[in-house]
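Trainee: Take a look at these structures.
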Structure 1
Amino acid sequence: MRRSPLLAIFMVVFINSLGFGLILPLLPLYAEEMGASEIEIGLLLMTFALAQFFGAPILGSLSDRYGRRPLLLISQLGSVVGYALLGAAWAVWVLLLARLIGGAMGGNITVAQAYISDVTDEKNRARGLGLIGAAFGSAFILGPAFGGFLSRWGYAVPAYAAALIAVGLFVFTAFTLPEPEQRQTAAAHGPDQMLSALVTISLRPHLRRIYLTGFMGALALVFFQATFALYAERRYDFGGLEIGLLLAYAGVLTVIVQVGLMGRLVALFGEWRLALAGAISLAAALVTMGLAEAWPLLLVAFVFLATGPALLTPNLQSMLTRLSGDGERGQVLGVFTSLDSLTRILAPIPATWLLGAVTPGAPLLLGGALAGIAALASLTIDRGGL
């Protein structure tokens, strides 16, 4: 395995994710300050996910044809434009345009994954791809805290900081990241291929039950992600700094569970029990958060919020790999990832609408109910082959 390209691509993903983490938790507050309604805030969040959903396979396909490095550089310049436009926005429609650009360029994670496949062999590929998860996790601990600190001078400041980070990333990539000697052409994974694969695979009950569990759990989590900033502002009068620190706290807890405890927990309890515990933990966290009148309860709820997805998602993915054949494993996991992306398109608008039309805690309570459904769905998973 070539170490220097992997280190470089780790830094590319880390810096890219750091810029994203700076502005994501504060975006609803920024839009609200600009006069956006709850529905418009939901649309803003959905726009990014929708653009990334379509942009990722396009960028991946273009990188097959023209090279990984050129597409990474082009997408990084696009991110600079998106972040700068976000900081300079004077109306809600400009925010929407900025997030449309950001989402399309954010699909370059597909190019990063393809790059790792190019420079690793079968023995080391899983380890290489694990760098992407590590880069995401590290960035989403530092990003929200740093963004919250910068928001003391206005919500546009984190967006400009993200633009500067994206400029630095462009320079870093240009000078440190070589083009792989060989490109392994990736299979197409556009929306039409995802739909075809989903229809085919859904005919297999033992996989469908895992997909249902993961989909409901991911949907529950997006109800939290789409509304927490507005919820914390309206119920506890929190600003960007407090919200950023809380999300960084959750990130630290997630890393502790996934890196420090996961191996021992799987050995003790097995994947299915941990997935069930994750769904129950997520449900408990969201219900507690939705009902909490005193903010210190959030510190307790966040322990369960971090533990839930950290246990649920990796163990469901592991079960999928064990219940699928060698030649279809990528497709099976790809459908799981696509379903997760779909929740980020479907959930933001109803979540933010509930927050404004009912009560700030309503989307969290509904998210808790969805996580409860995920727990019930996990009980139907066939454990015979596990």
Structure 2
Amino acid sequence: MKKILVLNGTISEIPIIKKAQEMGYYVVTSGNMPNLPGHRVADEYIAEDYSDVDAILRLVKENEIGGIVSCANDFGSITASYVGEKMGWTGHDTYENALLMHHKDLFKEYCYKKNIPSPRSIIFDDLNKAIDYCSECTYPVIVKANDLTGGKGIRRADNESEAVMAVKNAMRLSRDKKVLIEPFLDGVQQSIVVFLIDKKIAVLSNSNIYCMKNPYLVQAETYPATDFYLVEDQLRNIIETMALDLNLVDGIFSFQYIVQNGTPYILEMMRRCFGNETLLLADKRTGYPWEEAYIRASLGLECSHLKAQGQVVQFCGHYGVMADENGILEDWELPADIEKRVFKKTVNMYSGDIITDHMNQKIAHIYFEYEDIETMNSDIIRYNDRIKVRVRPV
């Protein structure tokens, strides 16, 4: 059995681990959190920080690993490209391109150069200069740490004092000590996820994004995106032009964007699998084997024979159950009308577990389907009020 390395072992990597095993691979996982559930699913776990590119390269060489698959994190994608380049493997973009696409400053500079619509960011690597700039801003603005994901290091600021606090927070959290300040765009955040083969879009999926409990953390998505047809051609053109320009390899390509006056403004991009098991929903929406394609592409294997088998569900989504406060989790429950729509649950925390960061920790994920998009989109914004989570003080 060929031995491959899947970076990290959260619930987001478990579908990738299991699919790789089904395909006949011996799966090794890595990461510096040994208690993650994916490590127990893998054939072998080796403790190593997956964001440490040289440590992972050494792990690959010492353990006769034959291929590498990124986790649902930008650092994982960067590491996979670095190791792939050093090992001469063809399944990942160049290390230079991985940095360009997953470091916000480099990606924004690329967007400006190529006339790709995106909020214009001002980038700082000096804390004092960033603070000085806060007196010149037109508010509101968004302040971001340059190299983090999952909403970490992101804050909206409506005035100078809030901006200064946001800058200090982002600079503290950023690994490369860079922050971005950019105009705040109002509107529905959406995503497009495609699979590229020979630099062309083979299949795509799209969704509305909801950041309800924490305005910087994706808590829910509904598929498909509202009025996607209005921006589809623009997004297709941007993606395929970028794939050709950067000579991107086969694999997942995703944008998060907000539409303003008919134009999709790109906020973030990713070349990796996703958190919240969202490929499960892409599978159901398109009938395409996303996990298998992702693994094959990462290992440099042909994907052109993989075809969409037809839509399984028309309207679906996911929601992360979150508490209103820290404390000891007692239980949580779904109303009957929501329960009947759920086709899968993934439980992350159980009765007695301690919630230490209620603004980011997800107690469980639920995956649901609806008969019509209007009901789904009106229901999802009320889930936080209707799904009860009981917590007691520590």
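We did not get these values from a lab; they are worked out from the coordinates using the rules stated. Being a predicted model, the structure only gives us computed values, none of them experimental. Cβ atoms are built from the backbone, for glycine too; each structure is taken alone.
Trainee: Out of 1, 2, which one gives 3.1 for distance in nm of label points 7 Å out along Cα→Cβ at positions 181 and 341 as computed from the coordinates? Working shown, then result.
Mentor: On the way: 1: 3.1; 2: 4.1.
For distance in nm of label points 7 Å out along Cα→Cβ at positions 181 and 341, the value 3.1 is produced by structure 1.
Trainee: As an exercise: helix-only ellipticity at 222 nm (-39500 (n - 2.57) for each DSSP H run of 4 or more, over all residues; to 500), calculated from one structure in 1, 2, equals -9000. Which structure is it? Each step should come with its number before you reach the end.
Mentor: Details: 1: -27500; 2: -9000.
It traces back to 2.
Trainee: Looking at structures 1, 2, which one was Rg/Rh (Cα atoms, Kirkwood Rh), for residues 205-276 alone calculated from, given that it came out as 1.10? Spell out each step's value before the answer.
Mentor: Details: 1: 1.10; 2: 0.97.
Clearly, the read-out refers to 1.
Trainee: When relative contact order in percent (Cα under 8 Å, 6 or more apart) is compared over structures 1, 2, which one is greatest?
Mentor: Ranking 1, 2 on relative contact order in percent (Cα under 8 Å, 6 or more apart), first place is 1.
Trainee: Separate question: Check the numbers for volume of the Cα convex hull per residue in Å³ across 1, 2 and tell me which is largest.
Mentor: Working: 1: 127; 2: 144.
Of structures 1, 2, the maximum of volume of the Cα convex hull per residue in Å³ occurs in 2.
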